[in-house]
Structure I
Amino acid sequence: MPVITLTTDLGTVDYYVSAVKASILRQLDNVNIIDISNNIPTFNIIHAAYVLKNVYQEFPSKSIHIIGVNTETNENNSHLAVYANGHYFIGTDNGIFSLLLDLKPDKIVEITTSRESNNENFPLKDVFAKVACHIARGGSLEIIGNEIKQFSKEFAKLEALHDKNSIKGSIVHIDHYGNAITNINQRLFKDVAKGRSYTINLGNKEHYSLNTIKKKYNDVEAGDAVALFISNDFLAISINNGSASSLMGLHINDTVRIDFK
């Protein structure tokens, strides 16, 4: 059974998500539609890329991922179907693919197939759903568009910097629980730390520092701050049973610096 996922900013209080699913179900008799998230902040491709990037590889290979964030086209971008890392992605060439993918895609196709309707305001339903169903039936990308070599818009990935005695990163995501997730991964930390003690300094208005990285939230008392590597191997700053974002005043792009002895 083909898998089609949805990552959108459509929300869950209107009929929009159901309309997209209905379009898919009209075209496919047997399909598994999975909501990754329909509560992406409106037009926020950075948030959408972060969410999808950290989960798409959990799905079976050849899964089809519809990205419904900032989907309208203009003279500077177009709709794309992309095959990369064993998965298909359908979205708009607005920079999100450069944030989502670490490897060069195997194939990029600019979608030229006709819409399901004459309405140009809902490409998620009238273009993306149609293309997803075509791929799910085993159709090739070349049939629905023209192959191109690269994306028209790309954003540089924000990576942590380091020298032999420090790592300087930043908060790149605040999740539903208020956990502040950084761009400092466990491999970089181990390479620089070399077993040394350290201090994690949080560069916000009220300075906070931590001297240990725990394995789980409950390694500290409820209400206490904790640093730990989460399931995607990146360092997060959290409050056990609380919100680090609210209680510590942490925000996206705040600096996180680790100094080693």
Structure II
Amino acid sequence: MNEISQLLFQAVMAASFLALIFYGVFFVKQKEGLRTIARRTLFATGLLQTLYILLRYLQAGNTPITSQHETIVFFAWSVTWAYLSFRWRYTVKNFGTFISLLLFILLLIAAGASRTINPLMPALQSWWLPVHAGIAVISYGFLALGFCGGIMYLLQERELKSKRFGYFFTRLPSLDSLDQLNSHCLAIGFVLLTLGIITGSIWARQAWGTYWHWDPKETWSLITWFLYAAQIHQRFSAGWRGKRAAIMAVIGFASVLFTLWGVTYLLGGVHSYAQ
């Protein structure tokens, strides 16, 4: 089964690379047929990621989200399906190009992490594991969409501000479309992030007898929550839109990444991964 797992992950990497290439060529050529191929390739990537996660589940006997490798793969899976679900309702010009780039970077990082499956710690042997960790990482998937939308907004805003309508101007959506994208992704991601923190607190009460004990990852999760809560508050009370909202989407996602990786390697704590 290990060999099958290795081959399946290689297939995931190959499919994500092809999706990136197809989206990249489409970004340059702007031919509709290329976008269709890229979208179908990304869908295939999502299916392969799902199969890989299921196989890891069968190998480990628990939800595969307890190591660095597994968490990053699950994060990539969340980004992929958040985008694909988003595509059913919204059409954002060349959004897939930026998503496919982020996805491939995440999978490259996952490829560099250890894929060893270790026995699950007693504290993690709970049905709260897939509930809490799953919801939290899926929220990161939608917040990642907001991050990509924020980057696109800043690129387009720079083109318009300079009054030199160059390479990105004709290939990126309007600023209004990107601002709406940011708002929708933020709303979904924030709700899920809040649920992730609440379920984590309930689990902590059962596992350690307290709802909150200021572990570094808990602390940074709360910091991330406050950053996004502040953005929502400012958007609806002070009218923070456009460039400010885009910058906040980038800053908030930077906090997400630090919560995932910075805490593990720099601060430690009970939530740090063994690998």
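Data for the structure
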item: Origin of the value 2.1, where distance in nm of label points 7 Å out along Cα→Cβ at positions 147 and 171 was derived from one of I, II; result: II
item: If distance in nm of label points 7 Å out along Cα→Cβ at positions 35 and 51 is computed and equals 1.0, the structure in I, II; result: I
item: Among I, II, which structure scores highest (criterion: relative contact order in percent (Cα under 8 Å, 6 or more apart)); result: II
item: Among I, II, structure where distance in nm of label points 7 Å out along Cα→Cβ at positions 107 and 211 as derived comes to 5.7; result: I
item: At a computed -26000 (helix-only ellipticity at 222 nm (-39500 (n - 2.57) for each DSSP H run of 4 or more, over all residues; to 500)), which of I, II; result: II
item: Structures I, II, by mean count of other Cβ atoms within 10 Å over residues 11-18: label with the highest value; result: II
item: Comparison of I, II - label where FRET efficiency 1/(1 + (r/R0)^6) of positions 43 and 139 (r between Cβ atoms, R0 = 35 Å, to 0.05) is highest; result: II
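Bear in mind that the values in this text are calculations on the coordinates, not laboratory data. What you are looking at is a predicted structure, and each value in this text was computed from that prediction instead of being measured. Cβ atoms are built from the backbone, for glycine too; each structure is taken alone.
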